[in-house]
Structure 1
Amino acid sequence: MKKDIFLKKKKKTKVIAIDLDGTLSRYKGWKGEHIIHEPLPGSKEFLEKLKGEGWKIIIFTTRYKKKYVRQWLRKWKMPYDEINSNIYEIRTSGKVIADIYLDDRALLFTGDYKKALKKIKNFNPWYLKGG
């Protein structure tokens, strides 16, 4: 069995890539690059707990301008390590390397395409399901 490229070296760091809109902040539809809504309840404490457990946190967002994301994170005193950048010095196509990806629009692929199609057809982000 082949190992992931970033696991070739022994690493002690755990990396999580976390989406911003709808995962750390409320999402009320796209209002512009500079509009990021208030944090979801418990998001700051969640990030603090991860940091306390030794996780490196990458904020992984489709927002292009990091400065607005950085301003929002600082305003709300949210701990993080990177924004849309790899922790590891490995060149990729742009996807950040992480042990876990946390996103309000993600589905877990379990190797079964029939189940995946069913999940895709029935998918809605959590905030459109009433919370």
Structure 2
Amino acid sequence: MPGSFIIKPLQATLLHDLDNIGHMDPYCKFTIGHHSVKSCIAKNAGLHPKWDDILKLRQKHDEKYCRVVLKDHDTISFDDYIGEVNVPLEPAMSAGKVKGWYTLFNKQRLAGEVQLEIEYDPNEK
């Protein structure tokens, strides 16, 4: 049964700094089905970004995963791709709320981990 997810990106531990000058400015993009939201940019956070966002995404068609993509915000060029993970939604739907670390990959290469808190509200459509 579709509902809403409240997603809180907490922090990440990344393995590769993609910026030649300064530190990376990571952010997260969360996608369920065809709907996406982005976190704020963790300016100059480098390999250890932290966020305090509270984001909401609706589940429309019993999607099973939330796609999480981390990117490095760049002003002059396109944002650099850091890595991604597909987070299963079922544990949050069963427990109501989950908090955990999820492994990020860039292609098939380990890119780090991101810590998320995901809360499910079955009543909000």
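What follows is calculated from the coordinates using simple rules that are stated; it is not laboratory data. Keep in mind that what you see is a predicted model, and the values were worked out from it rather than measured. Cβ atoms are built from the backbone, for glycine too; each structure is taken alone.
Across the set 1, 2, distance in nm of label points 7 Å out along Cα→Cβ at positions 67 and 91 reaches its highest value in structure 1.
Can you tell which of 1, 2 yields 2.9 when distance in nm of label points 7 Å out along Cα→Cβ at positions 35 and 83 is derived from it?
On the way: 1: 1.9; 2: 2.9.
The structure behind it is 2.
Can you spot which of 1, 2 the value 14, 46, 29, 10, 1 was calculated from, given it is P(r) over Cα pairs in 10 Å bins from 0, in percent? Please list the in-between numbers first.
Numbers: 1: 11, 37, 35, 16, 1; 2: 14, 46, 29, 10, 1.
Derived from 2, not from the others.
Taking FRET efficiency 1/(1 + (r/R0)^6) of positions 51 and 115 (r between Cβ atoms, R0 = 41 Å, to 0.05) as the criterion, the top structure among 1, 2 is 2, with the largest value. Comparing FRET efficiency 1/(1 + (r/R0)^6) of positions 75 and 107 (r between Cβ atoms, R0 = 30 Å, to 0.05) across structures 1, 2, the highest figure comes from 2.
Using helix-only ellipticity at 222 nm (-39500 (n - 2.57) for each DSSP H run of 4 or more, over all residues; to 500) as the calculated read-out, with -1000 as its value, let me know the right label among 1, 2.
Values: 1: -6500; 2: -1000.
Checking each candidate, the match is 2.
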